[in-house]
Structure 1
Amino acid sequence: METLFGPGAEGEPEAVAAGAPLAVRIRPRTLGELVGQGHLLAAGSALRTAVETGEPHSAILYGPPGSGKTTLARIIAGTSDAAFEEESAVNAGKAEVRAVIERARERRRANGRRTVLFLDEIHRFNKAQQDALLPAVEEGLVTLIGATTENPYFEVNSALLSRCQIYELRELGADDVEALLRRALTDAERGIADPPEIEGEALELLAARSGGDARTALGALERAVEVARASGHRVDVPTAEDALQRKAVSYDREGDRHYDYISAWIKATRGSDADASLYYLAVMLEGGEDPRFIARRMVILASEDVGNADPQALAVATAAAAAVDRVGLPECALNLAQAAAYLALAPKSNASTTAISAATRHVREHGAKLPPAYLRDAHYRGAKALGRGEGYVYPHDQPGGVADQPLLPPELAGVRFYEPIDRGFEARLRERIEKLRRRFGG
């Protein structure tokens, strides 16, 4: 079986058409031709063993575009003696799935032959569609190989996940992509026959700026060659840049990259790296993230990670959020950038976060204790008869504006939740709270 492109008669793969795009023609056919993913295909690994023995198991291949998910799936299917069925979740529904399962059942009944079902973009299947696959996968009627750019733990139901091995493919490195480009230029049969002269820097640019997406790089190479042939010139850097154009940011605001980049932004900002904070902010904005979502996270971080070490941080973040609503994109990117830089460089304290967590935990474990009677509401009829408010000491009438009167429920005497740190403005709060505790014996 020379190439695998799509299901033909009786579930057999079709040969690649001569006029297919370069990325399809040059697609690796064996593990020896595959580039990258060494972490999955090391000698003795489960995936490599499955390929070499021709005994595939159900799996989900998860990784960025152009990393080789479809290629690997076809290599797996091509090394087994199973019939090969291919569907895209973009177009297929429950009817198509049932038809595949019925054909698989007929093959097993007729000659015992297995069926490998390659389901591209499996994350686009809803729960009902995924459930339709479950019995066939569970009984081994079909070996499912799903491909997805989205985190399967978010997009694939747990029952189906439990019956599949998850393999995460990594973005191809520039060296890997360049190796594929050079192969396309030297393989006259499947690649570019009689290619024009190509500058080394142009090839490196295509590899470096493709973002690890082999399809993007190969498509740009094919366009660059067409332009060079038409003009009678070699492929130089300007030609390569024109063919590649601007790389679209690989970002899905509804998928796991949305979570990955906001997580990276939070951790970079918490870690006081302004450059990293601004970089991840730029990725999110370029990828089409809702700036209001980013602003909300800034407001949260201002209290969660900066806190009273710099109380102004909350004001800055809140002002940025208001600016997003008033100004909108693209200009509000400036407001978000200002806030990101400020939050990154502000002194950090999670003392308030720790304090509310500790207080909440205490309430959940021990219940809500009533406040002392002198703190309770005394503004209704009959309150005085119940002793509400009786004995309350008004702090403004006391020296220093602080009264020597316990304010926690009696059962919590001596319990402490808030412990200011010794950084930024919170260091001054620490001095004050220690002074007050010493004064009142706390």
Structure 2
Amino acid sequence: MVTSSRTTRFRLVHAGTVEKVGAFDGFGNYYEFTLPYEFFYNSDGTHDVKIGTPLEPNPAQPAEVLAVAVRPHGLTSATDWITTHAGHPDLVAAYDSVGNEPDKQWITIDDNPASPHYNRVYAMWVDFHHNTAVPFVSFADAMADGTHTDWSAPQPLPEPPHTPQGATYLLPHVAPDGTIYTTVTNFNPKQGFCCASVFADKSTDGGTTWSVAGTAVSSVTPPPGIYPNTTFRDGIENTFAVGSHLDTQGSYPLYVAYEDFSAGADNVMLTASYDGGATWTTPIQVNDNASPADEFQPNLTTAPDGTVSVNFYDRRLACPSAGTTQATAAGLALDQVNPNYTGSLPPYGAANYCVNSSIQFYTPQLTPIGHNIRISQNTYDPQLNSPHVDCATCETTFLGDYFGNTVGAEPGGAVDYSTFVSTYDDGTNPAHYQQQIVASLPVP
């Protein structure tokens, strides 16, 4: 792993109570796709959002909805949002509580003026219907003033024949020719959701009809529910990107990176399709650590010239040693209770415990460009102030589902921007809260 001195970083405070994701249309309007929900209070003052209960404050309203808010281009007030459509809340879909749990929503917009579906907004999500995830899609066309056409009726996305239900993690991307692709991750409920497969769906008519393009990954071993030595669970297990240049077969390249725990430690793997998703290359390993350690939660993007980048969380470096400035700033002395660690605490020098972030670049044909590059300046302890997933006293903690990766055009050339979590105190975070770090690195 190479540490780059060219990275620059700044910090954003991590906040928010409702999951959201956004995209810009070709007019510069920003669309935010949210998952509002009703919750109820328990007798002890805590709140609950469990499905299948009659305890919502307003049973006449849906328990959960998929909704859109639009911030028109050029407006400056914090309240300058359009949250209604045709006189009603801008809902893409709504669900009652009994047996339904919408989740994993994502949005993308076709912002290519040459596309036949320019400014079409694609919204995707899954409905955990009695614990079986069913993927859905709806679309509308964006207007210059921040309004849009009616949302199409939600339709389920197709799955390959004889594929067990349980599909989730929709990651839509639009190719320059207007073809809309998404990967769908399928877990086998009859085998305890042990094995994951990733396939690709596509639509060539603006989302009206869909077909299965092909399967990128079959029966891969996902990481355990809680990572070794620590208490945090995994986030999204795979990531997807579409290239912007036609390959030698006349298709836009498709790329999938994913986690593979079959070796007893998590590795990040990468595969590509150069025929529209029908066939995929033999997977290659992204992380180049010499000793086994967990490398997890990758995210993919492609640069305007076709360069591919994969970033990921990285546990190859041991926690800082006792008595060092790094150990103090990492807050290791505060880490004294960990039911999932058999070593001594605080975890000074512990292996496969603390976390960094790394990135790897590739040519469009997946030839590595150099080696892994460390993009985090400091090693951090994932146990500090990590939110508890289910309840305040539950063991499982959380780093967040998503790891950001995008490329921007700058005067000096393309720059890769990554976002990831850290609890390190660089002088501005003495409480060791989870915060979002933004790292920038020139695309080679």
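Points to keep in mind about this one:
- Structures 1, 2, by mean count of other Cβ atoms within 10 Å over residues 366-373: label with the highest value: 2
- Across the set 1, 2, mean projected area of the Cα convex hull in nm² reaches its highest value in structure 1.
- Here distance in nm of label points 7 Å out along Cα→Cβ at positions 182 and 222 was derived from just one of the structures 1, 2, and that gives 2.3; the source is 1.
- Identity of the structure behind 3.3 (criterion: distance in nm of label points 7 Å out along Cα→Cβ at positions 134 and 302, calculated), options 1, 2: 2
- Parent structure of the calculated result 0, given that helix-only ellipticity at 222 nm (-39500 (n - 2.57) for each DSSP H run of 4 or more, over all residues; to 500) is the read-out and 1, 2 the choices: 2
Here, each number is a calculation from the coordinates, and none is a lab measurement. Note that the coordinates shown come from a computational prediction; the quantities given were computed from them, not determined experimentally. Cβ atoms are built from the backbone, for glycine too; each structure is taken alone.
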